[in-house]
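Colleague: Okay, got some structures for you below.
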Structure P
């Protein structure tokens, strides 16, 4: 496969992954706070303090997800944002599995979404791997 084709594949995977993070940061956390998001945050039994209100935590999480999505699009010379995205996806999936496992069987659940996003991480990672000619 040519380097140009691999670059196209990597860009498409990064774009799709970034859109997942941006959408999931914006829609259910910032624009329209989802009851499932509130329940997942509540499952952590955070202190009863305004700084730990589900709305505040959701906004912080949403901004972080949007930031990661933008990083995936702008830091294309380095592969480390893909590692960060993969680690975040695994941690969030583990968090849901431990604290809100009932969500894993819902339509468009965190398991299917996160596994698909992890596959996009892997595709971009492999497509961006240095070739033997680069060594």
Structure Q
């Protein structure tokens, strides 16, 4: 059995139902993975919200220093941080009322998974939405 945070049904639900994605760690560095994944999400109809201490504008969207600074609802918090730093962003996702948390490839925090799932959010870890999209995105062949 695969890890519960890679459940295809949960991945499909997050990709289909989450329209506004706060991307933690997204700055104006086109060579970084966060930038290319955020651009991919935009190209597939998602609104991205950069979350970075420098609060830069990225891909035409205003950045915010923290999740709590975002003045509108966020559906999914997409975390581009090392595993040891990622859990706090999952907890902040609960605090701001997000529907889901997505930890990028190689980012796993089992304790955060338990806490955030218990709070009622969908959690996907160690996956990339751009990689998952062809098989599990909206309108993917099933």
Structure R
């Protein structure tokens, strides 16, 4: 992967993240909270994928993105363990939102998860900016 390809792919992931947050907010505003939680997870996933791309890493799965993030960013001390926990929690909640019809998220749940997602995405954006990708 060339440096130019990295920059383009990172920009595409950030654009996808932005769209996911817009979708999450629209879904939330229209009472579709479970679907909004699912989109919050994707918002974070795309930020994590952009971060991984900055090191030339391309995960093949959602779990792979989590493992690579932990190994290359948390374990190396660039992010606190809490960041990995937020990503993992959102991954679990996305599965509940998408596949468990009896699991219901509240407005308060969404607002708390949104704040955590935004905090993590801000940290990933700061890291990407420091590396010259944003």
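Here, each number is a calculation from the coordinates, and none is a lab measurement. None of these values were measured; they are calculated from a predicted model. Cβ atoms are built from the backbone, for glycine too; each structure is taken alone.
Colleague: Where does the value -23000 come from, among P, Q, R, when helix-only ellipticity at 222 nm (-39500 (n - 2.57) for each DSSP H run of 4 or more, over all residues; to 500) is the thing being computed?
Modeller: P
Colleague: Could you figure out which one of P, Q, R the value 30 for relative contact order in percent (Cα under 8 Å, 6 or more apart) was computed from?
Modeller: R
Colleague: While we're here: Of the structures labelled P, Q, R, which one yields 68 when percent of Cα pairs over 11 Å apart, for residues 8-47 alone is computed from its coordinates?
Modeller: Numbers: P: 68; Q: 65; R: 54.
Of the structures listed, the value fits P.
Colleague: Tell me which structure, out of P, Q, R, gives 0.8 once distance in nm of label points 7 Å out along Cα→Cβ at positions 16 and 120 is calculated.
Modeller: Attributed to the structure labelled P.
Colleague: Additional query: Quick check: 1.03 is what I get for Cα Rg over 2.2 N^0.38 Å, calculated from one of P, Q, R. Which structure matches?
Modeller: R
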